[in-house]
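Scrolling down, you'll hit the structures one after another.
Just so it is clear, none of the values below were taken in a lab; they were calculated from the coordinates. Since the structure is predicted, the reported quantities are computational estimates derived from the model, not experimental observations. Cβ atoms are built from the backbone, for glycine too; each structure is taken alone.
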Structure I
Amino acid sequence: MFRSPKIFFRVMAFAEAVSWTLLIGGMILRATSGLDVAVSIGGGIHGFVFLAYAATAVIVAKNQRWPGGPTAIALISAVIPYATVPVDLWLKRSDRLDGPWRTRATADPRDHSWHDRALRVLLNRPALIGGALAAVVVLVFIALLVIGPPGS
């Protein structure tokens, strides 16, 4: 399913936008019908997808060797409702999502840094990266649930 960084990023950018819809819908239901549980459900899903999108943005940015600006824009876009979609379009139009996963070292000296080697290890073991990312996202999500919502 995620044969390329472009597909992976685009799926997660769309999922982040959908999760905003769930959160905003939950807020509307709470305000109009008093259904507090709607915000709990929509907010929980949004929070989980937000963290998964952020992890995806970091991995794709590393793989595509984005400079700090596009990486920061991709990460910040998750905080603004629906902004991940235009950011995805911008990254696509600027060819920042083109190219394969970097699963093999090349003559490029950057390929020999410890973090590039670590990225290749993970990319060559999709179940490992999927499991590791899922575990990190779940742990951060649980920690945030324990801390509670902002202002509580």
Structure II
Amino acid sequence: MLALVFLAALYGALHDQLSYGLGPDYFDCLKFSQFGLLDSDLAARWRVARVGLQAGAAAGLPLGLALLWLARGRPVGDRYLWRGSAAVLLGALGCAVLGLGLGWLALELGSVLRVPDCVQDRRGFLLAAWMHDGSYLGALLALLVFAWRNRLRR
């Protein structure tokens, strides 16, 4: 279980490094204040990694607990957990890319979305936000599909 949370935290840190490259304002105007890192002496990239580690671990814990619950009574629980973790990771990654694409499309079509007043790069902020939302949604959807498929197999 601890390995699953670690994997989610690592994914979060790497994911946030990529999304920071797209839209630093997403972190400067939103995430750093959410995680209490506005006045930190750490360099921006280290603060981004910390946000990703914390958010990934926070998301990975309930996802891992759900996988443990789904694996109960299975003789091959470890294999089931790793397959479930891979499904969740791939779902998060796939929907992060999908969210990024949908965000880009929405911006190209002129969709007007509200952003905080401190945002200077509206486009980058929205792309990073869509990428983040897609990743969370993808992890949840992948968990639900994995559980549904494995319930049918029982």
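Taking mean count of other Cβ atoms within 10 Å over residues 37-44 from the coordinates of each of I, II, which one would give 17.2? Here the read-out was taken from I. Distance in nm of label points 7 Å out along Cα→Cβ at positions 61 and 101 was computed and gave 2.0; which structure, I, II, did it come from? Computing distance in nm of label points 7 Å out along Cα→Cβ at positions 61 and 101 on every structure in I, II gives 2.0 only for I.
As an exercise: relative contact order in percent (Cα under 8 Å, 6 or more apart), calculated from one structure in I, II, equals 33. Which structure is it? Derived from the structure labelled II.
Work out the source of -24500 here, i.e. which of I, II gives that when helix-only ellipticity at 222 nm (-39500 (n - 2.57) for each DSSP H run of 4 or more, over all residues; to 500) is computed.
Details: I: -24500; II: -26500.
Among I, II, the structure yielding -24500 for helix-only ellipticity at 222 nm (-39500 (n - 2.57) for each DSSP H run of 4 or more, over all residues; to 500) is I.
Here the criterion is FRET efficiency 1/(1 + (r/R0)^6) of positions 69 and 109 (r between Cβ atoms, R0 = 30 Å, to 0.05), and among I, II the highest value is seen for I.
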